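The data blocks that follow each hold one structure.
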Structure I
Amino acid sequence: MNPLVFQTDFGLVDGAVSAMYGVAYTVNPNLKIHDLTHDITPFNIWEASYRLIQTINYWPEGTVFVSVVDPGVGSDRKSVVVKTNSGRYIVTPDNGTLTHVIRLEGIEAVREIDENTNRLPRSGESYTFHGRDIYAYTGARLAAGIIDFEGVGPELPVTSLVSLPIVEPYIEGNAACGTIDVLDVRFGSLWTNIPRTLFLETGIQYGDRVSITIENDTRCVYRNIILFGKSFADVYVGEALAYVNSLDCVAVAINQGSFARAYNVGTGNSWRIRIEPFKGFF
């Protein structure tokens, strides 16, 4: 029996998540169920994709993840289970939720869920709660060993999976350029898609001052000189810094403050960031 991990945008203010737990426990009361998060911004598929890649590789091989951020529920989008290159499973609508896993982890195989066998009994007329009726039920059956991966349904080509557009980070001159992928929600730090290895090609070292420019489309939102440090303790409370986050990518924060709130910064491909060595005044 393998761990079962739930992620949704449902929140915990009603019974939706509890219903998913209940379905899983009716499949097998000995399952061990855990929560990745239920606070994904409603309908934000990109955020769900990022939280998966932030988490999956810290769980044992064979872990089954159920990710339900599904604004297209009831449409013709497919319901799938994928096996990652590292041997974890993800049960999800095929709507872009797997974008970062495809790019950074890789998918070994894909199966489309056969709803004739892998659907909660007597739920066939329910069209708006596939998280309970299909995904939690199928994930529980897979985690409990009632079905194996092949028992999910017919195989699909990995290349058929839906991916959201991604802007690749790059070096331009002596600057590292990329996008703000996601926020460290509770603390308001900005997590970029610039990996540490690419960033270090600029020659910037810990303790250096760097010039940072953040734009939304063509509008400059933030431009300043800050420290590139190892941790928040390298600057005074209220001071900004750049650092390498837990995913080995560059991030920007305010020590004991919210950078996102202070400068009204968002996330996504329209939010661009440029970081370069500071060589003098603007």
Structure II
Amino acid sequence: MDLKNILPKDGPPLSQVNKYIEKYKNDLIVIKYGGNVLIDRKVFNNFITDLFILNKLGLSTVVVHGGGPRIKRELEKSNIQSKFIRGLRVTDKSIINIVESVLIDFNDDIVQSLNEKGSKGISLHTKNNNMIKVIPESKELGFVGIPTEIDNEKILNILKQNKVPIVSPLGLDKENQTYNINGDTAAMAIAKSLKARRLLLMTNVDGVLDKEKKLIEEISSSEILQMIKDEIITEGMIPKINACLDAVNNGVTAVGIINGTKQHSCLWEIFSDKGSGTLIRK
């Protein structure tokens, strides 16, 4: 395989790519791409290119997508105001129907774009190949679920065919009621269940920053807990960090938080010595 014909000119160096292809060839990578990042079509297309490259290089990659901004837009069209508790959207019957519809449309968009690029994406969501079983997070949140079981076999069968599973953060309870799942929570549950080597959380920030607002390239669980205690890490980053810690303490080798708006940040994180964000290890 001629890597020069596959890799972008502004991607990681060939010498490093070869090394990491070998390193990851028998392992799984789970990528969570936030809806806040994918709202920009140029960034979306860049992500599709990176996914195509990972697939062509033979890496087993599972994608979990978000959809927050699209959901917000559709709810506003219906004059529905969102209420949030602990960063999670309170989801009643009317909201869950909109959430499900928006996320499935977004899933179809990713799959179609990847197929047009030359790889084969496969949709996994509540209306097609559901693979996440849930229980309610709490009564006050309504139809917001916590994953209790992941159908690994469905995902692994898709990967064996050199296809890319594209997962919406939705699940069904034992009565087949649809629940919305926080995207980071869904990605973490899948990465844990599959014992993935890497979980990548792609956001619109560079990673974890120290008190001088400088990027931390690598950090341990104990160091990051101290940063939460010292209130260096606050607010919206805390649920993301908790998902990372849960993953690395339950079989995932490391979690990367990276800026998905940067050109080919996914490739730089996987295929270069330096990476492109913050790597969290146990």
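Starting from the value 15: which structure in I, II was relative contact order in percent (Cα under 8 Å, 6 or more apart) calculated from?
On the way: I: 15; II: 23.
The correct label is I.
When P(r) over Cα pairs in 10 Å bins from 0, in percent is computed for each of I, II, the one that comes out at 7, 30, 37, 21, 5, 0 is II. If distance in nm of label points 7 Å out along Cα→Cβ at positions 198 and 214 is computed to be 2.5, which of I, II is the source? Computing distance in nm of label points 7 Å out along Cα→Cβ at positions 198 and 214 on every structure in I, II gives 2.5 only for II. As an exercise: Rg and Dmax of the Cα atoms in Å, for residues 30-165 alone, calculated from one structure in I, II, equals 13.6, 40. Which structure is it? Source structure for this number: I. From I, II, which structure was helix-only ellipticity at 222 nm (-39500 (n - 2.57) for each DSSP H run of 4 or more, over all residues; to 500) = -12500 calculated on? Computed on structure II.
Say we calculate distance in nm of label points 7 Å out along Cα→Cβ at positions 110 and 206 for every structure; which of I, II gives the highest result?
Structure I comes out on top.
None of the figures in this text is laboratory data; all of them are computed from the coordinates on show. A quick note: this is a predicted structure, and the numbers were derived from the prediction, not measured. Cβ atoms are built from the backbone, for glycine too; each structure is taken alone.
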